1. Assuming 66, 44, 43 is Cα extents along the principal axes in Å as calculated from a single structure, say which of 1, 2 it is.
2. Match the computed value -10000 of helix-only ellipticity at 222 nm (-39500 (n - 2.57) for each DSSP H run of 4 or more, over all residues; to 500) to one of the structures 1, 2, and report its label.
3. One of 1, 2 was used to calculate distance in nm of label points 7 Å out along Cα→Cβ at positions 92 and 116, giving 3.6; which?
Structure 1
Amino acid sequence: MNVPRIFLAGDAVSGTGPANVTKYYISRLPEGTLYQKFRNKFLRVPEIMFKTLSCDVAVYSGYSRQNILGLKIAKFFNKPCAYIMHGCVEYENEINLEPDESMNRVERRTLEMADLIIAVSAGFAAWLKDYYPMHAGKIDHVYNGIDGRMFEEGTRGRDRDRHMIFSVGGGMPRKKIVRICEAVETLRKQYDPEMYLCIVGDTGADSDAIDAYPFVKNLGIVSFDKTRHLYEKAALFVQNSCFETFGLAPVEALSCGCPVLLSKCIGALGIMGNVTDADVIEHCDDPDEIASKIRDLIENPNAARLAEGIDIESVSWERRCEELLAKLSDLVSKR
């Protein structure tokens, strides 16, 4: 395979999920890969022009208004261009009750201009083909990678709090934490009166409803180290999202030895082996199903089984870079 020279543009410093993905690619793509260094808007334009002219393929990672400019420049220089799509702004803003037509226009234009759209999981790619059928022919996927050091550094949480259920996402409606609250309320009556739910994340449209439950400990935005401590302490981590393109949190939980219960919409399920029906929420709006499966997993933890089912080598960032390079090489060869 002839390795193309890549210009990879996108946020790699903010600490968000997409920025962390971009940062992992930067650290592992071949020598000679060009990266975006300038954040100042006056310096970005000449940098994008020069590096696009110098590359074989331009890649834009994550939603940004600058993508439109970058893709226009790529078209001007007749360079193939790809868009790594970490989420769907149009759909996610809608279900989070924060619609933004200006953002929607940027995303739609980005999808129109990109020669290749790379989703971060197979499930997300399939969803995109249904949601944007006009672009289905240029949609592919490369799963996000896993940093195996998480499992080497993780602890097994020998002193877990058997009453603590943990979730992330704050008040964001697509995380469906209100349904977890309802499930825990049922379990406090029928199973464990001391059970409580701990959550972290920013405020959102569901925050008031979540905070109305007296057994919820809402910690807001916390550090990465604090989050890992909570994974190490919790009896169970629950991610009940109705839409999650990948979702690294369950893998982080498993790396800390924490059992997990996941909705079927979590993209990261695609890299897990040994998954059974007991590990998956089929209906994320059904608190009775959630309650039943929380109880089962507290009594029959799945952390060891699911962690053993993740092939660290095959899901490594090194392997993901190989897959990305293969798709970009194919894109260049078709020029």
Structure 2
Amino acid sequence: MIVAMQENATEEQIDDVIEAMTEAGVGVHRTTGSSQTILAGVGPTASIDLAQFENMPGVEHVHRISSPYKLAGHGFRPEGTVVEFRNGVKVGGKEIVVMAGPCSIENREQIVETAKRIQQSGGKFLRGGAFKPRSSPYAFQGLGIPGLELMREAAEAHDLLVVSEVMEIAQIEPMLPLVDLFQVGARNMQNFNLLRELGKVRKPVLLKRGIAATIEELLLSSEYILSGGNYNVILCERGIRTYETATRNTMDIAAIPVVKKLSHLPIVGDPSHGTGRRDMVAPLAKAAVAAGADAILVEVHPNADKAASDAAQTLYPDQFDKLMHELRAIANAVGRTL
């Protein structure tokens, strides 16, 4: 259930409603926008008489949430969520943010050169995998925490933020001081124990859609993080598995406006994994911006053809720079900046 308070509701009135909701047996999640406070009641609400809350002082209206996701739904934050980072970077606002870097952190020279080129082209995040979940146990598995320390050093030297994938609960604590944004990969989208733990931290989480997940399943997975009190969640469309063989995955561009309609959470487009082909990254990145994506996530490597992982879908720095110029034009055309 959603209880929308009046714009001039006092803190005492809000506290009274929270107390009444708690006594009714539901958990309460509060969010305050620019004009009003929204209280989301999560739990057994079907038998609750909404009239008891509608008549309380300071309440504007009350309604039940029909969707299975209660906190990810648009009604919890009608104005939309804007996830704020240091250096004034915001995901979900007017500016489209670009996150770029290699699939895997390989060595100091590689990550420092990449950070330099990302900054020069206007990127805001340095991405890179320290722990790599690979289909084959014989493929490069990443450098672990030492690699993440290299990326943090390179990012700070070039005024970039860091996004990297967390694969298990035990990695959260050592990664906390080294990343600005935790990434949950497609394979872990329904690792609910990991999601619950990320709900307890107060650091933003980028949640990727699973390769066979519906949009509803993606939003329900985000609910695990949100229900823990971490409301700084960013979703990611990274392609789904279909019967098509011309591309590695099928990037579902339609998922972007669908998520924007159903949820208040920002969404990122990942054309690198969405296609698996270098020549298709730019067209799909531009399509994602036009469709309403709040950020773009792409793989970039100084020597892309010899990247330790995902070489076929990785851009060279010059290609990335050209893409950034093209994305700015499209962003302007849809009333946004980059």
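1. Working through the options, I get structure 2.
2. 2
3. Working: 1: 2.3; 2: 3.6.
Computed on structure 2.
Only the coordinates and a few stated rules stand behind these numbers; no lab work does. As the structure is a prediction and not an experimental result, all values here were calculated from the model. Cβ atoms are built from the backbone, for glycine too; each structure is taken alone.
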